[in-house]
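Some structures are shown below for you to check.
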Structure I
C-alpha cells in the first residue's frame, strides 16, 4: 500500500521573510520510493491563509507585526528603485 508523507522546514530571516521547504515522500512497505521538494519565500504581510496551520501559528505569534511589515515594504521598495547613473560625463 502506498503512503504519502509531507513535512515542512521553515527558516526565518532577519527581515521577517520565511523560507519554506515542503518535502513530499511516497512510501511502500517501509521503503521510500520517491521524494520531491517545493520551496517558496513568504514576505511579511503576504496572505498565508492557504499555508499549513503551524506556519499560521508562528506568524500569529507576532513575527509579522505592523513594524516588521512596514520595515520590509520600505526596504523592498528601496531595493527595487532604479539606481542613479553616477558615471562621469
Structure II
C-alpha cells in the first residue's frame, strides 16, 4: 500500500506532518538568511586603544578622549598586565 494518496487527503495526519516539516524548513531558511545578511552587513568596530602610542605622538591629547579613557579604565580592571604594557 502506497502512502502517497494519504499525503494529499484533506486533514490527513501525514499531510499535516509534511506541512509542519516544510514550515520548519522555511523558517530555518529565513533565519539563516537573516543571520547571513546581518553578518555580511556588519560594521567593523575599531578598538580605541589600537595605535594609541602612535596617535599620541601625533596628538598629545589622544589618551584623554572619553572613548579612550573608558577603554583604558576597562583594560586596567580586566587585564592589568596589558594595561601596564600599554603604559610602558
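I, II: which one has semi-axes √(5λ) of the Cα gyration tensor in Å, as calculated, at 37, 19, 8? Display every interim value, and only then the final one.
Details: I: 37, 19, 8; II: 61, 14, 9.
Corresponding structure: I.
Of the structures I, II, report the one carrying the highest value of FRET efficiency 1/(1 + (r/R0)^6) of positions 11 and 67 (r between Cβ atoms, R0 = 30 Å, to 0.05).
Numbers: I: 0.90; II: 0.00.
Top value of FRET efficiency 1/(1 + (r/R0)^6) of positions 11 and 67 (r between Cβ atoms, R0 = 30 Å, to 0.05), among I, II, belongs to structure I.
The value 3.8 for distance in nm of label points 7 Å out along Cα→Cβ at positions 27 and 43 was derived from one model only; which of I, II is it? Can you show the working numbers first?
Details: I: 3.8; II: 3.2.
Derived from I, not from the others.
Thinking only about FRET efficiency 1/(1 + (r/R0)^6) of positions 19 and 51 (r between Cβ atoms, R0 = 35 Å, to 0.05), which of I, II has the largest value?
Details: I: 1.00; II: 0.05.
Going through I, II one by one, FRET efficiency 1/(1 + (r/R0)^6) of positions 19 and 51 (r between Cβ atoms, R0 = 35 Å, to 0.05) peaks for structure I.
State the single structure among I, II that was used to calculate helix-only ellipticity at 222 nm (-39500 (n - 2.57) for each DSSP H run of 4 or more, over all residues; to 500), giving -21000. Numbers along the way, then the final one.
Working: I: -7000; II: -21000.
Among I, II, the structure yielding -21000 for helix-only ellipticity at 222 nm (-39500 (n - 2.57) for each DSSP H run of 4 or more, over all residues; to 500) is II.
Among I, II, considering only relative contact order in percent (Cα under 8 Å, 6 or more apart), which has the greatest calculated value?
Values: I: 22; II: 12.
Top value of relative contact order in percent (Cα under 8 Å, 6 or more apart) goes to structure I.
All of the numbers you see were taken from the coordinates with simple rules; none came from a lab. For clarity, every value in this text was computed on a predicted model and none was experimentally measured. Cβ atoms are built from the backbone, for glycine too; each structure is taken alone.
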